[in-house]
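Read-outs throughout are calculated quantities, based only on the coordinates presented, and are distinct from any laboratory measurement. Keep in mind the model is a prediction, meaning the values are calculated, not measured. Cβ atoms are built from the backbone, for glycine too; each structure is taken alone.
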Structure I
Amino acid sequence: MLATLTAAVFVVLWSTGFVVARAITPYADPNLFLLARFGGTALLFTLAALLARTAWPTGRNLGRHLVAGALLQGVYLGAGYWAVAQGLSAGVMALLGALQPLATAAVAAPLFGERLSRRGWTGMALGLAGVALVLEPKLAAVTPPTPAPHGNAPPWLVVLVSILAVGAITAGTLFQKTSLAKADIRTASAVQNLGAALVAAIFALALGEHRWIASPTLWISLAWGIVMLSGISVTLLVWMVRRGDAARATALVFLAPPLAALEGYLGFGETLLPVQIAGFAVALVGVLLARS
């Protein structure tokens with residue numbers, strides 16, 4: 001029951017990241033927002049760790065936690081946002097992001113001896129197919145890349161960076177299965193969010209981001225990002241990966257785009273077509289198979 005509840009809370013919160021990214025677009029540059037989000041979450045977990053008087057990572061483990069956080073959130077989101085800003089379709093980026101569970105399953109097998117059954121791999125394939133169906137209307141509407149608002153990078157570089165973003169979150173997830181799992185999750189989250197904040201700061205400086213238009217929507221989105229996304233959602237992912245198979249935990253990511261489509265329909269009046277509803281059903285069946 002606890003595992004089911006944890007999985008449900010994680011996937012619902014994780015899916016809202018797409019909604020937050022859209023909500024803050026008129027008010028803040030993405031990496032500047034991510035810097036505030038990661039920094040706020042790092043501060044939140046630092047206070048929790050100090051109150052609990054838990055031990056902090058030191059030496060090499062401190063550096064490993066910084067790297068893990070940088071990969072899991074900083075590089076993945078920063079590189080993904082950059083690729084979209086360069087003209088890559090958000091739908092294509094979301095579809096590439098859905099490759100993470102497959103990549104995690106493939107890498108976890110030789111590293112940690114995790115083995116997915118034939119049913120598990122079938123579930124993974126169905127999950128990816130479901131995501132593709134949900135995103136199909138957006139993918140079908142893709143036009144030649146529009147002029148990039150933050151530069152004019154060559155297409156091959158944009159594609160490479162987007163693939164590296166998926167590789168980064170996969171590596172950051174698998175890091176949680178190493179000796180880092182011995183650390184208290186509060187201190188680990190504080191240090192890892194600091195690592196993500198450092199990456200966001202580098203991206204913001206490199207891209208010259210400075211736009212921050214204070215508004216209730218921006219502050220609410222920031223609070224949600226600090227507490228619910230980087231605070232609870234990512235921590236639940238780390239907790240699930242620590243306690244079980246990385247592949248089965250990350251299979252839940254397949255449900256994020258379908259839920260985001262539903263949230264976009266309810267919150268922004270976006271269309272929700274029959275093919276997307278069918279994709280949601282296919283993805284759900286895939287996740288159930290992959291986690292069985």
Structure II
Amino acid sequence: MNHLSGLSAFTLTPFSNTGVVDTDHLQKLVATLAATDVDSIGVLGSTGSYMYLNREQRARAIKAAVEASGDKPVLAGIGDLRTDRVIEHTGNAEKAGASALLLAPVSYLPLTDRDFIELVTTVTSVTSLPICLYNNPGTTHFTMSAELVEHLADLPTVMAVKNPAPAKRLSADKMAAKRSKLPDNFILGYSGDALIANVLPAGSDAWYSVLAGTMPELALSIWTARHEPEKLEVLQTCCAPLWTCFNQWGSIRVVSEISRLIGLGPLALALPLQPLTNEAVTQIKEAMQILKANRLM
């Protein structure tokens with residue numbers, strides 16, 4: 001079964017300033033998501049601070065998330081600098097009961113296509129779990145070309161890609177053209193919440209959402225409106241001030257502050273990341289007030 005389609009809610013990872021995962025807090029966040037209509041739960045994505053946690057803490061996070069997820073599949077991030085570390089994360093995720101893996105091309109030195117092909121091929125040789133390729137050039141500085149994704153999609157367990165949403169609207173014809181070069185069961189998914197309306201109406205198979213990890217009902221409203229242009233436009237207008245905050249300060253900082261504001265508890269940013277300024281917090285509060293005024297939270 002492919003657990004990589006639909007709306008996937010990516011949660012932040014609560015931890016101490018010393019990097020110890022607060023499993024009780026994480027399980028409360030995951031249990032809240034499991035009680036909603038999201039299709040899956042993502043842990044250890046970029047806003048889940050995966051690169052700030054060591055092997056032991058990542059394993060703790062995945063285990064805790066799976067235990068609290070009920071019947072919701074858990075998509076676990078396994079990216080790391082070295083192939084052997086990725087393999088270790090893969091084994092820990094499989095042992096913990098994760099349903100699928102999220103593989104980013106993490107690097108210090110720039111990677112080549114050949115480097116990433118080696119990594120993906122090695123991971124597919126040690127696990128039967130479905131793999132979602134995490135195309136996140138803004139963070140990893142590596143861009144997966146359409147041709148590279150098509151090549152890797154021939155591997156039997158590479159079943160999805162998580163692409164950044166484009167800055168301009170994608171037509172249904174262009175989406176269909178992208179999909180036509182991929183296997184029939186391959187999931188063409190997107191992230192980048194502020195721009196997600198540029199791909200949802202075109203027929204995206206999945207939305208891997210940070211917003212859904214903290215405000216699942218709002219994200220579900222957007223996801224279910226993907227075939228209703230007028231409703232989607234209204235939702236986007238209401239969310240525009242929030243998307244401005246995302247673009248200005250980054251989703252991890254903004255969602256961490258939102259979590260505090262709506263009573264999900266404080267979620268410390270990994271050092272050296274610093275909390276937002278009072279001015280930024282005020283702007284986030286104003287964006288939230290607009291959502292409240294429109295009964296979206």
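When FRET efficiency 1/(1 + (r/R0)^6) of positions 7 and 39 (r between Cβ atoms, R0 = 30 Å, to 0.05) is computed for each of I, II, the one that comes out at 1.00 is II. Assuming -23500 is helix-only ellipticity at 222 nm (-39500 (n - 2.57) for each DSSP H run of 4 or more, over all residues; to 500) as calculated from a single structure, say which of I, II it is. Corresponding structure: I.
The greatest value of relative contact order in percent (Cα under 8 Å, 6 or more apart) among structures I, II is that of I.
Can you spot which of I, II the value 21.1 was calculated from, given it is mean count of other Cβ atoms within 10 Å over residues 55-62? Derived from II, not from the others.
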